[in-house]
Each structure stands twice: as C-alpha cells, then as structure tokens.
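No lab work stands behind these numbers, since they all come straight from the coordinates. Given the structure is predicted, the values throughout are model-derived calculations rather than measurements. Cβ atoms are built from the backbone, for glycine too; each structure is taken alone.
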Structure I
Amino acid sequence: MSYTNKKLQLEQIDEQLFKLKRVDIRVPQSGWINAIRLAIGMSARQLAKRLKISQQALDALEKREVEESITLAKLREVGEKLDLKLVYSFVPKESLEQLVKTQSREIAKSIVLKTNKQMTIEDQKVNDKKIMKSIEKRAKEIESKMPKYLWD
C-alpha cells in the first residue's frame, strides 16, 4: 500500500473515531445486559425466553459480560433480541495520526542516539541541538513513509 493510501486510510479512520472521542460512556457495574433489562422492566425469565435459553444460562451470560469474557457475537445476539444495535470500537486517547507521530519520534530518537553513541566512542560527538534536529528530521522521514518496522 502506498504512503498516500496509508495516509488517506489513517485520516478516514481518525475522522470516524474523532466522533466517538467525545462520547464518555461507562459500562454499568452490573453490565449492559442486566442494566438495560432492568431499565425496561424485563425479567431475567422474559429475556431468557427471548434468547431461547434457561434463566440460569442468562445469569451466566450476564456474569460473563461483567467478567469481560462474553463474545461480541453473543452481545450482538442479545442486543437484537432487545431491539438494540451493538456498537464496537476503539477510541484513541489522542488521534491515530498522533500515535504514528509519537512512534516515529521514538524510533528516530533510538536511531539517532545509537548513531551518536557510536560517534562519541569514535570521538566525533555531536552537540545536543544537532541531535534534536536529527531526531526531528528522521521522525518526519519515518512518519512520511510509515515503514513496516514502525511498530516493531
């Protein structure tokens, strides 16, 4: 995939995720299934019947959700029986673009400092200002190419 395509894909996903960034939803302590079921006044027996499972199986399902061991497929199925849509996403703390910039800078810093260490051993030490400039230049190169080793 060319850099232009990678960049476009990154921007498009970032744009979608940005909309979710403002959303601050906390999972209820009892889990969504239990909380929604109780909020709409549905008993465990009634939901179990809709899901064609026993009430004990529903109790186990609600427990698995709280323990975070429920599958997405099962959450989607429960949602459908409650006429709800499952929404699944990751929301970056910053942006994906910033994530790439930060990683590029870390790799650049590692490369430049290794090189500088070798040069210091050879008595060719470079001043801190030049090192910082080299790190920034290398980081921009890495960011612009988004090479496969970016996340190694």
Structure II
Amino acid sequence: MRRVLDATAFFLEIPLEGEIFTTPLVVDELADTRSRCRFEALSAAGMRVVAPGRDSLRKVTQVSAGSGDEGVLSPADRELLALALEITAEVVSDDFALQNVAQHLGLMVCPLQQRRARKRIWRFRCPGCGRYTDGPGECPVCGAMPKRTIK
C-alpha cells in the first residue's frame, strides 16, 4: 500500500508499512530535532520525497473550494493531497480539513491519534446579518466576514 505522510507522522514513533511518500513542503515543516531524525530514519528505509504536478494541485483546489475547506488548507496540505491523488495513495494525517478534502477526492485516510473526520460540506454564515454566503470573503450585504458552519 502506498501512503503519503503529513507532518504528524514525523512527530510520532508509529510503525509505518508499505511504500512511503511525502512532499517537499511537508519536509520544510519539520523544525524540531525529533521529527528531523524520524524523517532521516524513514528516508533511509526508502521513503521518497516527491512534488506533485500542477494538474493535481488544480484538482485539489477545485475540490477544497467545493467542500468549503479551501481557506483552511496550507500549501503543504494541498501538495500532500495532490501527490496522494497522483499516485493513488492513502493520506496519513490527523488534520480534519485535510481528511475531509481527501474523502471528497475519493482517497483513503489514516488518522494517527485523532478520530477519523466525517465527510462534510461547509457553509458560510455571516455573524453580522445572519445570511448565508457562497464562500469565504466579505458578506455582500453587511461587509462582515462569514464563519464556517456545518451544512
């Protein structure tokens, strides 16, 4: 089985099997000595660092916009999802937004310490006037910033 690791996997000493991948932006997130050592150990065991293509990144952006998670995904999250989509791999992460988008993309997810996120489509409700908007950004009625709510 192919697996694409989020930064969470590098902070834990959980055994991982199969073909292991991660992305350059995830590697950039590893700042402490423990996670860097885990990265080195997994690299020595055959883990590969691969950057995804533009088409996959575009698809992730489209799907995350549709699910309402676009504004909360980091560039590293987008890159990880795009790689998993390209190589048809399981996503290993505790990040709920990342898991949600993975599910919308039809990818398997493997949480490490948290429960598995449920598949959701978010709505945006303006705290100023109470209206629902199509997405994040200024409310067209009162100008306040809408908040994400469950649909």
Which of I, II leads on distance in nm of label points 7 Å out along Cα→Cβ at positions 44 and 60, largest value: II
Comparison of I, II by relative contact order in percent (Cα under 8 Å, 6 or more apart) - largest value held by: I
Structures I, II, by Kirkwood radius over Cα pairs in Å, for residues 36-99 alone: label with the highest value: I
Distance in nm of label points 7 Å out along Cα→Cβ at positions 52 and 140 - structure with the largest value, from I, II: I
Which entry (I, II) yields the derived value 16.9, 56 for Rg and Dmax of the Cα atoms in Å: II
Test item: helix-only ellipticity at 222 nm (-39500 (n - 2.57) for each DSSP H run of 4 or more, over all residues; to 500) calculated as -11000, pick one of I, II: II
Which entry (I, II) yields the derived value 23.2 for mean count of other Cβ atoms within 10 Å over residues 4-11: II
